[in-house]
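K.L.:
Alright, structures below, take your time with them.
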Structure I
Amino acid sequence: MRVLSIGECMAELAPSDRPGDYRLGFAGDTFNTAWYLARIAPDVEVSYFTAVGTDAISQNMRAFVVASGIDDAHLRAVPDRTVGLYLITLDQGERSFSYWRGQSAARRLADDAGALQAAMDDADLIYFSGITLAILDGAARETLLDCLRKARSAGKRIVFDPNLRPRLWSDPSAMRAAIMQGAAVADVALPSYEDEAQWFGDADPAATAQRYADAGAATVIVKDGAEPVHFRDHGAAGVVPVAPVTAIVDTTAAGDSFNAAILAAFDAQMPLPDAIARAARLAARVVQAKGALVPVTSADLG
């Protein structure tokens, strides 16, 4: 299986073990999923589509992508731009972020529709998120959605994590409208209930699953932290329990790693409840270490 992940990879400043010190890395929601997928499913061909600058840190990011086993053939270089930066702050394992992304080249990732379509043509599965949509202006967002529609019509599987980030949008109504546009082009939706309840008013995870199914997703998997995972799959509904994690260190990339395990399960043609259980085990491993990218192997799937 060939997987194309689309979005923004940023420079990450994550807390080290010494208070006040930070370590530099590279991460971002859709990149994190690509990185974990390359770790746990070495037989899957993983590519990343984004735009970077031509400066030194952009070149370092490209080198990191390649060293991670991810194909960089679809990374576009945009002169006079650079990569975005974010800093992680932790409070009892829960993270908050501060961002600097005004000059991020990734905001231009959909400027070349031909390059975007060519990248999709090379993939069997295409993965994107609400953050991918949020960093684009209206015209670029429509370009991306149009390319995704065409790819879906051509038989590609489209997977979407809504990943709601209100600070990236002009207002909540704009976010909600764009998220449901993204859902309308997806075969698989991977929402998180806590966010969906807050911004869409869903009464329970089953309501979230139904809303995305109504938008057109044949498969919906609703993450809910330590609570059971609800899913709908071609009309059938189910619930998968999640084992408790007693020592949460950092929840960064919990959902991203979960999503990677789901994508790997698609390649293995695994029953969905089994895939969800494995994904939850991987996410549990990730939240017990600091930073977005935690060393894992397929053994961490259980």
Structure II
Amino acid sequence: MGVRIVATGISRASDTASIVENSARAARKSLEKAGIGSERVGVLINAGIYRDHNTVEPAVAALIQKAAGIGLEYAEHDPRTFSFDLLNGAVGVLNAVQVATAILDTGSAEHVLVVSGDTHPSLTTATATAEFPYATVGAALLLARADDAGFGAVHTASGAGTPVVEAYVDTATMGAVGRGLMTVVRAPDFEQRLLEVALDAARAAVAELGDLTGVALIASTPTPQFPKLLADALGLDQDAVRDHELPEGDPHTAALPLAYHRAVTAGTLTGFDRVLFVAAGAGPSAAAALYRLPSEGSA
């Protein structure tokens, strides 16, 4: 048995920079695409990091669940949906796949909905800047068990030393506007250090393959060229890279589902039988997993 992507959803709304609203819209789109009702979602996991107004409580997953209209009936026999945040930067979506796999293997949920995405806490822009290098996109992966496709084991790796990316609210200067501020600092060698841990995780994920024929690569984008650098290091052809190509900048936690959604929508996974998902972030840490596409095509 495997855990496969049943449907995807993306929201890049022009009328809001709220990641709660964008993630909720992405969630609803994935359910509409799958043709299922919200009552069939047993668990919702939010992997997003940067949220509206630097919200700390309640869990943003609960806010997204409410905005998406999932599990809001409370009669005695109504289906229940449990939601929670899983926060590990760009690696969070693959960590959520790990958790979703464990949940689905128990049979305690029919579907798990993984949402991700980030926004500047001020909600004044949806485009990456030098000070805040992340673009606003809401993304959703609807997961379920399947016999003919799915994720293999998620392999993780970590690097030594200090974090390569740090984000914080400067309490010495925030004053009364701290809910709209965020400082992001990246080490001068952050790309190389992230590449090193990404390679460790990716090589572990593909170790059992004889070669990489038929494997497409979808990777996080701490820099625009990161997926292609990773492909070169792995010995993959550049034509195997499937990127999100978002002009507004790095969608951070939404990078993997956004690139997959784009590839499926454009039909550019034809000729591939597997996708190698790789993400690397702040730690420095990374995760990678092979995803076997359904024999009749991708979700």
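Read the figures in this text as sums done on the coordinates, not as results from a lab. Since the model is a prediction, treat every value here as computed from it, not as a measurement. Cβ atoms are built from the backbone, for glycine too; each structure is taken alone.
K.L.:
One of I, II was used to calculate helix-only ellipticity at 222 nm (-39500 (n - 2.57) for each DSSP H run of 4 or more, over all residues; to 500), giving -8000; which?
P.N.:
Traced to structure II.
K.L.:
Tell me which of I, II gives 2.8 when you compute distance in nm of label points 7 Å out along Cα→Cβ at positions 115 and 131. Can you show the working numbers first?
P.N.:
Details: I: 2.1; II: 2.8.
Only one of I, II returns 2.8 for distance in nm of label points 7 Å out along Cα→Cβ at positions 115 and 131, namely II.
K.L.:
Assign the value 17.7, 51, calculated as Rg and Dmax of the Cα atoms in Å, to the correct structure from I, II.
P.N.:
On the way: I: 17.7, 51; II: 18.3, 58.
Clearly, the read-out refers to I.
K.L.:
Which one of I, II has distance in nm of label points 7 Å out along Cα→Cβ at positions 91 and 251, as calculated from the coordinates, equal to 1.2? Numbers along the way, then the final one.
P.N.:
Working: I: 1.2; II: 2.2.
Considering all the candidates, the number was obtained from I.
K.L.:
If distance in nm of label points 7 Å out along Cα→Cβ at positions 35 and 291 computes to 2.1, which of I, II did it come from?
P.N.:
Checking each candidate, the match is II.
K.L.:
Work out relative contact order in percent (Cα under 8 Å, 6 or more apart) for each of structures I, II, then name the structure with the largest result.
P.N.:
If we compare relative contact order in percent (Cα under 8 Å, 6 or more apart) over I, II, the biggest value is for II.
K.L.:
Given a value of 1.00 for FRET efficiency 1/(1 + (r/R0)^6) of positions 11 and 99 (r between Cβ atoms, R0 = 25 Å, to 0.05), point me to the structure among I, II it was derived from.
P.N.:
The correct label is I.
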